[in-house]
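Readers should treat all values here as calculations from the given coordinates under stated rules, not as data from a laboratory. Not measured: the values here are computed from a predicted model. Cβ atoms are built from the backbone, for glycine too; each structure is taken alone.
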Structure 1
Amino acid sequence: MGSIFLPHLRTGWHVDQAIVTEEERLVVIRFGRDHDPDCMKMDETLYGIADLVRNFAAIYVCDIDEVPDFNQMYELYDPVTVMFFYRNKHMMCDFGTGDNNKMNWVLEDRQEMIDIIEAIYRGARKGKGLVISPKEYSTKHKY
C-alpha cells in the first residue's frame with residue numbers, strides 16, 4: 001500500500017519537473033508497475049523511510065505503463081527500478097552488480113535503503129557522479 005501514499009509522477013513532464021526543480025535534495029524515483037508485487041514491496045520500503053529522509057531526499061513513484069517516455073532511454077525493463085538524480089544529473093551507484101545506473105531489485109531492509117540514499121546524497125553534494133554503495137550486492141542470493 002506504500003505506492004498509494006508516495007507522490008505519483010503521472011506524465012513525462014511531471015518526471016522532468018521533479019528532476020529539474022529539486023535543487024537541494026536527492027530525487028529518488030521508483031519506476032515500475034504499481035500492481036507488480038515487487039514494486040509493492042519496494043514501495044513499502046520507500047514509504048517507510050520517506051519521512052526519515054525528507055530533509056535530503058524526495059521520493060516519487062512512476063508507473064512505466066502510464067508514462068512510457070523513459071522506458072527506452074533509461075532501459076526500464078525490470079519489474080522494479082529505482083533511479084537517483086541530483087540537481088538535474090543522473091547519479092550512478094556501484095552496487096557491485098555491474099549496472100551502475102539503477103537499482104533493479106527489491107530491497108526490503110529500510111536501514112539499508114536509507115544508507116544507500118544517504119551515501120548517494122553525500123557523494124552528489126561533493127560533486128561525484130558515481131558513488132560506491134555502502135554494501136555490495138554482487139550475488140543475487142545475498143539481497
Structure 2
Amino acid sequence: MSYFLPHLPSGWHVDEAIKSEEDRVVVLRFGHDWDSQCMIMDETLYGISEKVQNFAVIYLVDITEVPDFNKMYELYDPCTVMFFYRNKHIMIDLGTGNNNKINWAMDNKQEMIDIIETVYRGASKGRGLVVSPKDYSTRYRY
C-alpha cells in the first residue's frame with residue numbers, strides 16, 4: 001500500500017513537510033517499501049489515513065534514498081515511525097524504553113489511530129512527551 005501514500009524524495013522535502021504543517025501532526029514512516037515490516041505498517045497507515053486526515057498527515061521516507069536522518073534519529077530498524085508537530089519532534093512513552101519512535105510494525109488500525117490522536121492532543125497542549133494509551137512493554141506478552 002506504500003504507493004498510495006506520499007513519498008518524500010529528499011531531505012529538503014522532509015524538512016519542508018515538518019516545518020510547513022501548522023495544525024496537524026506529521027507522521028513519518030522511515031524504511032523501505034519492499035521490507036515486510038514496512039509493508040504491514042504501510043497497510044495500517046493507508047487504512048487510517050482518511051480517518052486521521054483532520055489532525056495528521058502521513059508521509060513515507062526511504063532511508064536509502066534519504067540517508068540524511070539515519071544518524072540523527074538513529075534509524076537502524078527496518079521500519080520506524082516518528083511524530084512531529086509544529087517543527088518539533090514529539091516523543092511518546094510506549095513502555096518500551098525508546099520514547100523517540102515506534103520501531104515495529106503495527107497491524108491494529110485502531111491502536112495506531114489512538115496513538116496519533118494522543119500525540120495530537122498532547123502536542124497541541126504544548127507537551128513534548130505524551131504517554132501511549134497502551135503499554136507495549138514486553139512484560140505483558142508471556
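Among 1, 2, considering only distance in nm of label points 7 Å out along Cα→Cβ at positions 7 and 127, which has the greatest calculated value?
Largest calculated value belongs to 2.
Given a value of 2.5 for distance in nm of label points 7 Å out along Cα→Cβ at positions 71 and 103, calculated from one of 1, 2, which structure does it belong to?
It traces back to 1.
Which of 1, 2 yields 3.6 for distance in nm of label points 7 Å out along Cα→Cβ at positions 55 and 79, as computed?
Label of the source structure: 1.
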